Structure I
Amino acid sequence: MDLNAYITNVPDFPKEGIQFKDITPLIGDAEAFRFAINEMAAFARAKEADVIVGPDARGFIFGTPVAYALNLGFVPVRKPGKLPRETLEKTYDLEYGTNTLAIHKTEIKPGQKVVIADDLLATGGTIEATVELIEALGAHVVGCVFLIELDFLEGRKKLKSIPIKTLLHY
């Protein structure tokens, strides 16, 4: 299936010069969404994942159905103050400032094999911070799976030797 047909390019959003890749047509089409989730789940299955992790917010859209398809748990990575129990936090740099991510300390167990699922790999900062949180809890990131990768931003360099599967490259 050609998933490119379900991605709408929106010029100058959210600011001039950005070519935004709108995924809502894909997730709104049952057949295309099912195809994407099945491809992502096949990758996670091959990596023998114990749990799926997804960063706020679109990682939830892709990570939860992948976890469901594999009969695995899903662990969200959120912005600070959004998780009700004790968390581990990681602050990382952006082009224009910083951002912080949080994960419950008790949801990832030492030694677990984790696959991170998200919609987009761009500069890699969010995923790199997510990897660091997971590793700080004693688990192992055995793979990352994305719907889209913006190759020109070279985000995969931040993930070093972690296996990556991306369904669409731009």
Structure II
Amino acid sequence: MIELKTLIREVPDFPKPGILFYDITTLLKNGPGLKQVIDTFAASLKDKKIDVVVGIEARGYFFAPALAVAIGTGFVPVRKPKKLPCEVEFWEYELEYGTDRLEIHRDAITPGQNVFIVDDVLATGGTAGAVARLVEKLGGHIAGYGFVIELDFLEGRKRLPNYEITSLIHY
């Protein structure tokens, strides 16, 4: 077993002074490490029926399609505004200073489908919570979340109290 944390590069003062950025590109370029991430998520789902894996733009896209292939299901992207070509549903949510919006194709989730949501980092939980609302708006059932990294000190898990969360690396 690879210690996944050793594959994460820490970049001080990015994107601004005082922020320590956890760079996953060093994990992505390590084949055995990347495989371990996908295999670990897949193993956590072995006793669950997952109909579709949702990836959150942008870095969730690195992991969600590979996981979908590993468990034999499809992948659905959740995107920033005006990136999807067909009819969309959207969810607007609060940020520290302002709002943001996420979109999904209206026909991407069938009512009753079990959905596993994947992203690279769980920080404050705002984006992850918005994706849950969006999936539920379409009638999907959240079967859980998968995050490569969880920033425990930001307590994002508290904003997702009714969902099962698998995080592989904790800071």
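Using distance in nm of label points 7 Å out along Cα→Cβ at positions 26 and 90, single out the structure from I, II with the greatest value.
Values: I: 2.3; II: 3.8.
Comparing I, II, the top value of distance in nm of label points 7 Å out along Cα→Cβ at positions 26 and 90 belongs to II.
So if we calculate distance in nm of label points 7 Å out along Cα→Cβ at positions 34 and 74 for every structure here (I, II), which label has the highest result? It would help to have the intermediate numbers written out before the result.
Details: I: 1.8; II: 2.5.
The structure with the largest value is II.
Readers should treat all values here as calculations from the given coordinates under stated rules, not as data from a laboratory. Since we're looking at a predicted model, the values are computed, not measured. Cβ atoms are built from the backbone, for glycine too; each structure is taken alone.
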